[in-house]
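Below you'll find the structures, each written out as structure tokens.
FYI, it's all coordinate maths here, none of it is from the lab. Small disclaimer: the values here were computed from a predicted structure and weren't measured. Cβ atoms are built from the backbone, for glycine too; each structure is taken alone.
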Structure 1
Amino acid sequence: MKAEIPGRLRGLFFVLLFFLPVLLSAHPHMQFNSTAEFVWEGKKLAGVFLEWQFDSFFSADIIRAYDVNADGSFDEAETRAVFEGAFSNLRHYYFFTFIRQGDRRETPASVEKFSAFQRNGTLVYRFYVDLRSWNAGTLHLAVYDYTFFCDIRYPDGNPVTLRYDREQVLPRWEIRENRNNPVYYNPLGDIEDTTVYYEWKPGLETYYPREITIYYE
């Protein structure tokens, strides 16, 4: 799936990183862990909550900027400010979320139920992607940045949870690399480089997105 990248920087989501010299040398410039909680309503897959826990550098800047009263949490107004100033711009990058089933490939046009909170001094985003329009069967979902500005990882342990009624459905999951959909990036790209490469060229590195595959009937 090809995408047009807006001719501008990544907005306030990344602008604070300009002040972090240790991150300016090469792609990726930041890292976070992503987990997924898939939710069923009866036999129907309803959606997925994605949760992102950020690196200490980005966490520190967002907390400093938006936890106005420095109480270690984001109240309703502060959460709204985080959403508007440090998250909503990701709609231009499909919220780093890519879904496929058979020949159908889509990205979410919007997300719901956004929250921001602090966990042991690090920043966490949590939001919901509606999946009710997808059919039962096998569904693939990957979270990655196709410019590789961000290195997004699934943490060790239990990166995926399934919430369902055992009397209605018995889903299972696995994670595999999608070797058919490589992402090429310039490891020496500076912080303003959001180039998308659709073919390998000398000097580029290759990243294979890791897909969460859900099986259910």
Structure 2
Amino acid sequence: MPDRVAVGEATHRLIPSQFPPIDAFDAVTSPRDLQAVMELEGWTNDRLVSARMKRLPPSQWVFGRANASVVMAAFLHAAPQGGRFSSPALGAWYAALSLKTAIAEVAHHLRRQTIYEGRPSGRMTYRAYGARLNGTAYVDIRGQAEARPDLYDRTSYERSQIFGERQRSAGADGILYDSLRLAGGVNAVSFRPTDVADVVQQDHYEVHVQADPRRKAVAIRLSS
């Protein structure tokens, strides 16, 4: 049985700048008003968002503080195919324990998109967020890539999503795991919006990748 630990370090998350932050949750002071604000902002127009909102207990909603909408978007506007440890039914907050690892993670996905679209190179601008992850029950699977290849599959999230959702249902705060995109890097996923604290927007970065995986990605800091 893997240990359950606290993250204990600042974390970093990069989000494509093409998705501008919407402050629907930031200014709301009462859960009673939240649904009306969401409808006004168009958050619930997407059927997936409405379904995910129903799966998220009101006690886990984040509102009335800076960047609350950024946190909630990670759970409600998650990728339709889900993440490594979260199914399409409900998103999660994925972050890295270093900025370098966070850049390597988004560069990997940008390269995949570039190859899929048949382009020789790709670039995208991201904004970075720093956050503290509360909780002391993060399932620690670092160092288990050989013992648990199902959780570290490079091409499929099918089995790791089952594992992750079981941990979420069992009350785990999240999962701490090794990065597959940067040797020595560590990632964390938090299963509850209320555990994502002190969220601060940081710099913007333009990431350049080549379709050729032998070429290193380049990240250029654009602003503070």
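When mean count of other Cβ atoms within 10 Å over residues 148-155 is calculated, the result is 18.8; to which of the structures 1, 2 does this value belong?
Details: 1: 18.8; 2: 13.1.
The correct label is 1.
Out of 1, 2, which has the highest value for FRET efficiency 1/(1 + (r/R0)^6) of positions 52 and 164 (r between Cβ atoms, R0 = 25 Å, to 0.05)?
With respect to FRET efficiency 1/(1 + (r/R0)^6) of positions 52 and 164 (r between Cβ atoms, R0 = 25 Å, to 0.05), the highest-scoring structure among 1, 2 is 2.
If helix-only ellipticity at 222 nm (-39500 (n - 2.57) for each DSSP H run of 4 or more, over all residues; to 500) is computed to be -8000, which of 1, 2 is the source? The partial results should precede the final answer.
On the way: 1: -3500; 2: -8000.
Considering all the candidates, the number was obtained from 2.
Thinking of 1, 2, which structure, once mean count of other Cβ atoms within 10 Å over residues 156-163 is computed, gives back 12.8? Intermediate values should be presented prior to the final figure.
Values: 1: 12.8; 2: 15.9.
That value comes from structure 1.
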